[in-house]
Each structure stands twice: as C-alpha cells, then as structure tokens.
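What follows draws every value from the coordinates through simple rules; no lab data is involved. In this text the structure is predicted, and so the values were computed from the model without any measurement. Cβ atoms are built from the backbone, for glycine too; each structure is taken alone.
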Structure P
Amino acid sequence: MTRVFIFCAVLLFAIAGGLSWWKNAMGPVDEKDTTPVSFVVPSGQGTKEISKRLATVGLVRSQIGFYILVRFFNINGQIQAGDFRLNKAMDARTIAKELTRGMMDVWVTIPEGWRDEEIATTIAKDLNIPEKEFLSLAKEGYMFPDTYSIPQDATTGAIVKLLQDTFYQKVTPQMIADAKKAGLSLQSVVTIASLVEREGKTSQDRPVIAGILLNRLNQDWPLQVDATLQYILGYQVKDKTWWKKELTEEDKAIESPYNTYKYAGLPPTPIANPGIEAIKAVIYPTKTEYMFYIHDKAGGAHYAKTIEEHEKNVANYLR
C-alpha cells in the first residue's frame, strides 16, 4: 500500500506540475502589451522553426509548448504563409488561430519593365482596388518594381506612396548627384532607363544599350526604340499583352510624340517602370562608339558602330 500511495502521490504531483507548466506555457507573455508585432511566416517553413521564432521574438512563453499545441490540435497543416499582426497580450491558442486565418498582408510582386496598367491589373486582382483609381495616382517610371507585403485594407494612395517611397530609397542621392554631373536630370534618367529595361535582356547588355542610347541623344539621332511603339499601341487583345510582339512598318509611322522613329530626343514620359539595374545602367553606362544594337532570336546582343556593320548583323542574326 505504501508503494502504491507513493506512486499515486508522485503521479499527482507530476500531473499537477505538468498542468501548471502547460497553463504557464499557454498564457500571454504580457497581457498588458497590445503593441502590434509583424510576424512573417515564409512559404514552406515548418512548425518547429515557427515555434522557435515565436519564442525568440517574445510572442509565446514556450517554444516546446507552442509546438505541442500546434501538433496536438493538428493545427500545423492549417498555418498559412504571410505577414501577421500579433501581440504579446495574445495567449498561445489565440496566436495559433491567427496563423490559420490567412495573412493580414498580401504579397504583391511587380516585375521590372511593367507599365502602370499592368501594375493596376495586379493591384486590382490582389487587393480589390479599381484599376482606374490606381492609375489616377500612379506615376509612370516611379512605381518601383519589387515584391511588397501590402495590408489588405491599404488605400490606393498608401500603395502608390509605398512604391514611390521605395523608388527613392533605391535611387540614392549620390546616384542622382552622379546623374546630374553627367548632364542628366532624374526624369531623363528614369525615361531612358524605362527604354533600357524594355530593350535590354541581361545585366551585361543593359549598360551597353544605355551607352548607345546616350550616344544617339548626344548626336541628335532618333532613338528608334521599338518599345516606344509598343507603348503607343497599348493593349493587344489577340496576344493578351500590353507589348505588341511583332511590329510593322506601318507601326513606325504612327503619329505620336512617343514615336522615337519619327522624332529625335526622349519620349515625353517614361514608358515603363525600370528596376535598379536599368537605372544604374543609365547613370553609369558602358561607354563605347557603338550606335546600333540588335538581339538575335536567342536573346544575344550584337552591336555596331556603322550602319553597314548594323545591316550585316541584321542579315547574320535576324534573317
């Protein structure tokens, strides 16, 4: 009987101790602290790592306790990737539920070289904001391409400001000063960079193409950039794209200040939103005597100093 009594007593103490530990582990870290904390769950991250990170940033009392909670209640398969707003006043159960309710923010990716209309379509789809509303505030060339975590309830103005603020974070005052030394205003840099972004294929050819466009500007040549014609032509219903794939001689005769085949100098505004590589390519171009460039069918760039060399490249690589 004594041994049974001792065993039962130890068992009760163990159960009581376990319950006490569990209650403590499940409790809020600080029930008075409701300060929002952004907690990002990357796609594919496991429960153990999530539990560890929650404990590290002080959102849960126990890494082990949270892990057991999630596994015991089979919540691990329901946790979603995203950016969540949590706080230390939440207990572990509440945090676990929050992580299964869907992210507070929406991840939006804007590729380099998109025009405002393409961004507007994505914003409308992901955040339910009317395209016209976004376009009324957006400024072509300054909607910086990147991947953004945007609150679901963000206003159009807030989104446009986020993209434009990112532009000025990436394009540093030193870069703007260096452009000015080269005789280029920021608007000119962005406009040329938008052409380079659409015309350049690689990190290697963008600075060379930027140098060629600057050479043409300095010699008052028409830029003759196909992308400006694509910008004029707009959305192609048949191809379902904003950038017409095959241009014709008729396209080159379109009457528009954006037609760089008819008019020398820069188009009135940027034609797309360039990334930082294209912008740097304009500020720090590769200086050559080249005046012409083409891309072969595999995307390789070929340059020429004279019209004769250029025509030979066209014959060799495009016909």
Structure Q
Amino acid sequence: MKIWARLAVAGVLALAASGVARADGLLKAKIGVLRLSSSAPVFIAQDKGYFRDAGLEVELKFFDAAQPIAVATTSGDVDVGITAFTAGLYNLAGKGTLKVIGGMSREKAGYPLIGYFASNNAYAAGLKTPKDLAGKRVAVTQVGSSFHYSLGLLADKYGFKLSDVKVVPLQSLSNAAAALKGETVDAALLPASTARTLMDSNGAKLLGWVGDETPWQLGAVFASPKTLTNAPLVTKLLAALVRADREYHDVILTSIKNGVAPIDETTKPLLEIIAKYTNLPVEHVVGNCAYIDPDGKLDVKNVDNQIKWLQEQGFVDKGFDADAIIAKDYVKAD
C-alpha cells in the first residue's frame, strides 16, 4: 500500500509539473482595451479561456480613452491594442509604427453604442435632435477621436459645418460625462455604458444614436511592427478573438430586438461576462451591445473614407491610405 501511495503521489507531482510546463510554454501578450461593451469578444475570450486554449497567457490593461491605447501599443507597453479608430492612431499608423490586423466594433443601425446626449438645460432650450447640435458646445474625449469623427459625419449629413460646433475635448469619458451633468457643455458624445447612469438619474437627455444616423467601422485590432514579427502570437490571438466574435454574434447580437438583448438562460452567461469587465449591471449591458462582424472582418473601404475625411480636416497627415496601414496577411476585408 505504501508503494502504491508513493506512486500515486509521484503521479500527482508529475501531472502538476507538466501543468507548470504547459503554463510556462504559453505565449504572453498584453492587450490594451477600454472597459466598454464594444470590446465584448475580448472579455469573452479572456473569461472563457479562449486565449489560453489558443496557447496564450493574456493580460488585459485598461485605459480611459482610445488614443492612449494606440500610444501604448507603439511604445511596447502593450502588445496589441483594441479600441476605436482615432486621428492619433492613424497618424501613428501612417508613420509605420502601427498596423491594423482585424476588425472589432461597428456603428450599425439597431445596435446602440455611441449616443448624442444633451444637458438638461440645453434640452429645455430646444436641443432636441442630433441635427440641432450646430452652434452648441459639445464634449468629446479628444480632437480627432471617434466621437469627434462621428460629429463630423453628422455635420456632413445635415449640411452644417463642423466648425459651427464648439468642440470641447476633455481627454476622458468620465470628464465628458461630468461636464454634461455639470451643465458646462450643451451636449456630449458618449458610449451608452458611460451615459447610462446620467440617464437613470435624469442628468442628461438622449438625442439619438450614431449607428442610426451615420454607420461606420468604429473599432479595430492593431499591433506594432515588433509584435507582428511574432507571427504565432498574432495568429493565435486573432483565432481566439474570432472564436469569441462568433459566439458573441450568434448568442447576443442575433437575439437583439429594438436595440436590447433579452436576459435568458442562453444570453445571461455572456452578458454577465461583459458586465463583469465593464463594471456594469447586466441590466445596463443589454441595451449597449455593439455590432461586431462574426468573422472579425474589417470594412476596409470605410477605413479609407475615414482617413481621407480626417486628412481633409487637417487632423491626419497626408500621404497614406488604408492599404498602407493594414496588415494584409491578417485582415479579413469586408
């Protein structure tokens, strides 16, 4: 019996040792991301072990605005960034310090993500719809951010000049929300998740959704040239993300009606994961599920349009287009 006991202990120790060896053999990667539901597949892949299944040990590093993620990716503080396109990101990519490797969130009708919100005073004074933003003080995170671009698309749609809007860059989502509540701006463009507490406390009024007004490719996966030299890491990471993209699409997005996902035995496990990483109740997540292509595709034509528009506005350096910043070995074009 003693011999068998010793053999059993030895077997357990051997299994433990092999587990450690497997853990040590995982490729390590840091991903820069925002705590927004627009990155839902990232959270699903992390929480359900899809990164680990692919052979990766992933650390998520959280930021409060998109542009710092691009900077961190360039500097090597993170290996991969997943966030919205910004003028700053495009300028870095145009210099060759970043490459787009996959698609993520999109502004699409029927999937509330970024909204136009009015302060209570401005709303009472007549700011009732998105087209009424001309001449108003509007908070965004940064000049050239996805929020700024969305405002520009709105101006183009309704025939007013972006210069007619007093754009107020406040550097973070929390600052923009605070300015809106404090009535120091007339309006703000905010993710639904950030604005939810304002609406629930009657601190702001919803004017409409960007996806309903001007659909566009909002977010992407990108990496530095240094990261791209590690092809196994990039391939494994994208495979894990696509696995999560598909599950998120098939379980959550296909269930959405009138912009809201139901909470049932099928959707609840994924909604709870998104809620966990965004620090929101599940009840708030259901009305803020960004559209993401199930195969991780990128709308390359729209990205090219973004670059041209930002170049025309003087926010992005000239001399490059979408083809120059896309890693064609990895991107699935839509």
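Identify which of structures P, Q gives the largest calculated value of FRET efficiency 1/(1 + (r/R0)^6) of positions 149 and 285 (r between Cβ atoms, R0 = 41 Å, to 0.05).
Q
Assign the value 26, calculated as relative contact order in percent (Cα under 8 Å, 6 or more apart), to the correct structure from P, Q.
The correct label is Q.
Give the label, chosen from P, Q, of the structure having the highest value of distance in nm of label points 7 Å out along Cα→Cβ at positions 45 and 125.
Q
Here log10 I(q)/I(0) by the Debye sum over Cα atoms at q = 0.07, 0.12 Å⁻¹ was calculated and came to -0.46, -0.89; which of the structures P, Q was it taken from?
That value comes from structure P.
Of the structures labelled P, Q, one was used to calculate distance in nm of label points 7 Å out along Cα→Cβ at positions 29 and 213, giving 3.5. Name it.
Answer for the origin of the read-out: Q.
Ranked on mean count of other Cβ atoms within 10 Å over residues 197-204, which label among P, Q comes first with the largest value?
P
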